[in-house]
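Following are the structures in question.
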Structure 1
Amino acid sequence: MLKINHIIKCSAPGKTHEKLKTRLAIFAQKHGYDHSPIFDLPGCTPDVFLASNQIDSVFVGDAKDSSNETVGNNQTLERIKKYIATVKDCLIAEQCKYVRFAIATNDEKAVDEWTETLEKLFEESGFMDSNSSVVSFAKKYDNEAWITSGLFQLKED
């Protein structure tokens, strides 16, 4: 019975997830992401996927209700890894130069865990900050949402 409830929860995002998704969309717009990209991310659909012509960048954001979508949830982590791999392919194909990646959650401890995990995943995947050689996510509290984000490009060989 527990498994069925978990599956139902995953397939129908709740109020918390939807609030976080809205906060994430507003956060993206504040950073200049204001229209749909001219390409898709094959095989994955993040909660927020927008583009900015000002910095030749896409925004990939996902809302994570800390009650069930944590770094310790393998399904959640695999989805995030898929987003990273897919956006990397788009950067390699020169569909854009940068990606701003963000996670919004409703818990400060969870955002700290996401920040640490995302830094490792992006570093391992060959990314760097847009202005340095390291990978760094910054966290921020924004109207009932903890958001961690960073602007990245691929490391040059």
Structure 2
Amino acid sequence: MTEEKPKVSPERAARTGRMVLAICAVFFALFAAALGAYAVNQYRDYAVRTSPPGDRTTEVEIDEVTVGEHCSSSGKNVHCSPEYTLTYVVDGERHTTPIRKKLQAGDQVHAFEGSDGNWYVTEDPGFGNSQVAWMFYAGGGAASLVFALFCLRSRRKLPKPS
């Protein structure tokens, strides 16, 4: 003897469907907010690293260059690229800046103090932050927001349980 489960009533299906779609909308809205915030952070980070405050730079000579490796992983793949750490003196104080562009000791660079208090060189293309990286995060945030709105629209079309 097998007992048959009672069929789900239309009211119960509508209630469950509306609840699932509400959770879907909240999840995608939170994800969109997180990606949007990260996009703003990436944009500001790139701007700080590549544009000196007030366009003021100081030309300095590189004292020392150490070569290392910067590795990033995506899943099982590990990608490594050379990382060059420059050492230079500004106003009698030694500073180090990691960059991806190969430079030699004795080369002249333009250093500036970023609004975050760290020193950067204008010859650095952004050390891991491309000019358009923030656009990818902003696009992901916009797509997530569209999914959230789609969930809300679908929820609105479901019949309300009585």
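We did not get these values from a lab; they are worked out from the coordinates using the rules stated. Since this is a predicted model, take the numbers as computed values, not measurements. Cβ atoms are built from the backbone, for glycine too; each structure is taken alone.
Values as computed for the structure displayed
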{"quantity": "Among 1, 2, structure where mean count of other Cβ atoms within 10 Å over residues 60-67 as derived comes to 14.1", "calculated": "2"}
{"quantity": "Source structure (of 1, 2) for helix-only ellipticity at 222 nm (-39500 (n - 2.57) for each DSSP H run of 4 or more, over all residues; to 500), computed value -15000", "calculated": "2"}
{"quantity": "Structures 1, 2, by mean count of other Cβ atoms within 10 Å over residues 100-107: label with the highest value", "calculated": "1"}
{"quantity": "Origin of the value 20.1, where Kirkwood radius over Cα pairs in Å was derived from one of 1, 2", "calculated": "2"}
{"quantity": "Per relative contact order in percent (Cα under 8 Å, 6 or more apart), the highest-valued of structures 1, 2", "calculated": "2"}
{"quantity": "Value 4.1, calculated as mean projected area of the Cα convex hull in nm², for residues 36-91 alone, assigned to which of 1, 2", "calculated": "1"}
